[in-house]
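Dropping the structures in below, format is structure tokens.
Rule-based calculations on the coordinates, nothing more; no lab input. Nothing here was measured: the structure is a model prediction, and the numbers come from that model. Cβ atoms are built from the backbone, for glycine too; each structure is taken alone.
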Structure 1
Amino acid sequence: MDRMDVAACWEANAETWTRHARAGYDLYRDALNTPAFLASLPPIDGLDGLDIGCGEGSNTRKLAERGALMSAIDIAPTFIRHAREAEEQARLGISYLEADGTALPFAENSFDFATAFMSLMDMHRQDLGIAEAARVLRPGGFLQFSILHPCFAPPNRKVVRDADGTVTGLLISEYFSDPAGAIETWRFGAAPDHEKARVEPFRVPRFHRTLSDWVAMIVAAGLAIDHMAEPRVDPATAEREPYLADTLLAPLFLHIRARKPTVP
């Protein structure tokens, strides 16, 4: 798969994805991944930020609400349309642009920080995505991103539950799978059955890399890792939302922050 295949998949997903995410069906994002990401984010008030792979802009808006001066890009025009409509309804000063994360349309040293919420893993060339983020960062700036955990969410991850629905284990395989890319089909599990029945499943491009691959790409881009996290729900949240209880056993997400040196 190449850039055009990725763009076509996300444009096809964008309308339903926006509607379902805004309806609260993306529980992993709303109850775990995004809150943990923001909790570890350094202060960004007054900083110039870039959100790479912004989708319909939900997380970009949260960054702007923290005082950052945000620009955001996505490869799917429908996502950008929805994000701009949200900006028109409640202005936060966000500039949205249809663009490719592997070829950012910005000059070097343009931003104090960059974020990528669950977007780098879907790029056909993650090495270029990280290198481009590093290029547009100012010295001392950082890239913070979230991805599916390379070790605990490879292409084959199955949650095992007993007859009562209690999570009892995970089946994980294909860690050393072909990195050339594959299409995964799925729906937000929290969506009601009647909603799942009326729409096609998402077709999501995925280019699995090992943990050492991710570290190597960060190092090759000239960045230095200064934070890693593997978020999980607390027992109270797992009891309230049993759908998320698998993260008590092993992480689904990996968060990394890497910083551009102040001296080349």
Structure 2
Amino acid sequence: MTIQEMKERKKELGYSNSTVAELSGVPLGTVQKIFSGATASPRYETLRALEAVLKKKSVYPFSEGNPFKFGESVMPYLTKKQGEYTLKDYYNLPEDKRFELIDGVIYDMTAPTTIHQSILGRVHANLLYHIDAKGGQCIPMISPVDVQLDCDDKTMVEPDVIIVCDRSKIIRKCVYGAPDFVMEVLSKSSKKKDMFIKLNKYLNAGVREYWIVDPDKKVVMIYDFEHDDYRLASFDDKIPVSVLDNECIIDFAALYDRISFLYEQE
């Protein structure tokens, strides 16, 4: 398929750039550049990945082979094409389940594992203790909390852990705007979303620092957007939080020591 044919097929399927990125594994920024014409000569492997997705039948939430895995109780609420949903649709979804809305695409969030919850709980506790001890103005929060990231009606995310230093962004129903710090703990169902789609969303929205914790590989990917820096740490390391002037240290070795027994469970 030519790029023009891909554009037409993408429109026919009703896919957003985010949907194409999610299904193909191609970074959202790359997808945007290709379909906007900013990249004149995309790599062959990238084009093949996009073509493989766009040649398939439509995979709206209610279609056969649905990659978003919505339950039957949710189906009556999903009447639009992915990419067309708004906050009004998001607030009409069942309250007993968790969802995210990203660029008009609704994502079902599966229940987290005990390892996942233990990691984010201990990181949040460290952040809260440090900030309170220092008398700081920043507010750490733990999921579930709605974040209206772009201040529009097309995106509402639920990061695992956030720090918000501008208190005016915190309103009763959500955080309105980009947090200063975000941490996501990967799961099998969220890996592509957290590592590609959310990475680009957080960068473009103005998040200053983004940590991606991979509990299976026992590594932490640290994106210091504010200083244009990236590094990879392990569960043996002590990691400073940049937005807290590197004074708050998360000791992942000690954290892992406390939860290592969970890795032996089925």
Structure 3
Amino acid sequence: MIHIYLCEDDKRQLNRWESIIEKYLVMNATESRLYCSTSKPEELLSIRKRSSTIGLYFLDIDLHSNKNGIELAQEIRKYDPRGYVVFVTTHSEMAVLTFRYKVEAMDFITKDETETLPEQICSCIQNAERNYKAQLDSSNRLLSIKVDKDSLVLDQNDIVAITTSDDSHKITVHTRTGIRQIAGSLKEFQATLNSGFCQCNRSTIVNLKHVLKYTRENALLYMDNRETYSVSIRMMGKVQKALNSIHSSIIE
């Protein structure tokens, strides 16, 4: 998942950016989401500090604030060194400053090109998602799921559990932010998951990274999204061994 952040002091421009991005998110199979839209640099930074998800930032340079867009990007880099920064501005002559301040901008969009602005913004989202997919793939965290004619990209670290659905042809993917039903079987997905996952009963696979506590007395896994999953008798030994290899202190 990529969180998208906007910072623009002109409300009319900000609304237009929001509209372009929301339309893109509705029209495409993506887990990216519009996470922050503000005219205040400090508000964006405050929200950024509370997230551990990689971001894509569309920033105006002249924000009529105590920080300009380049200085804001410098601050963002402290919390999101791999995030994607895009400057949208009328001050094209300031592009050279992005190199001086070492903010590693992914792109530079000129506001004056109003007709091509939607295309350029959407292109930046696509490029960020493509790069993000490559990063997940290289670290064995990519889960690519076919949805209609498109592929939905998920970070396996974001998945808390995968369970069977009431519909026998679908499974349910649980994350810390919600659930999503996807066509397929538990067996099919198990073959694509990395070693951080473990099946705990006939209908559930859990991500061990999200286990807060395992109680042997009632054979329950307590997850960090406030869900609990039972461990079947047949799976007890396997689950305890897997937890012991990661964090044995959570076993009670």
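Supply the structure label, taken from 1, 2, 3, corresponding to P(r) over Cα pairs in 5 Å bins from 0, in percent, for residues 135-190 alone with the calculated value 4, 18, 29, 28, 17, 3, 1.
3
Thinking only about Cα Rg over 2.2 N^0.38 Å, which of 1, 2, 3 has the largest value?
Sorting by Cα Rg over 2.2 N^0.38 Å in descending order puts 3 first.
To which of 1, 2, 3 does the computed value 2.3 (distance in nm of label points 7 Å out along Cα→Cβ at positions 87 and 167) belong?
Comparing all candidates, it corresponds to 2.
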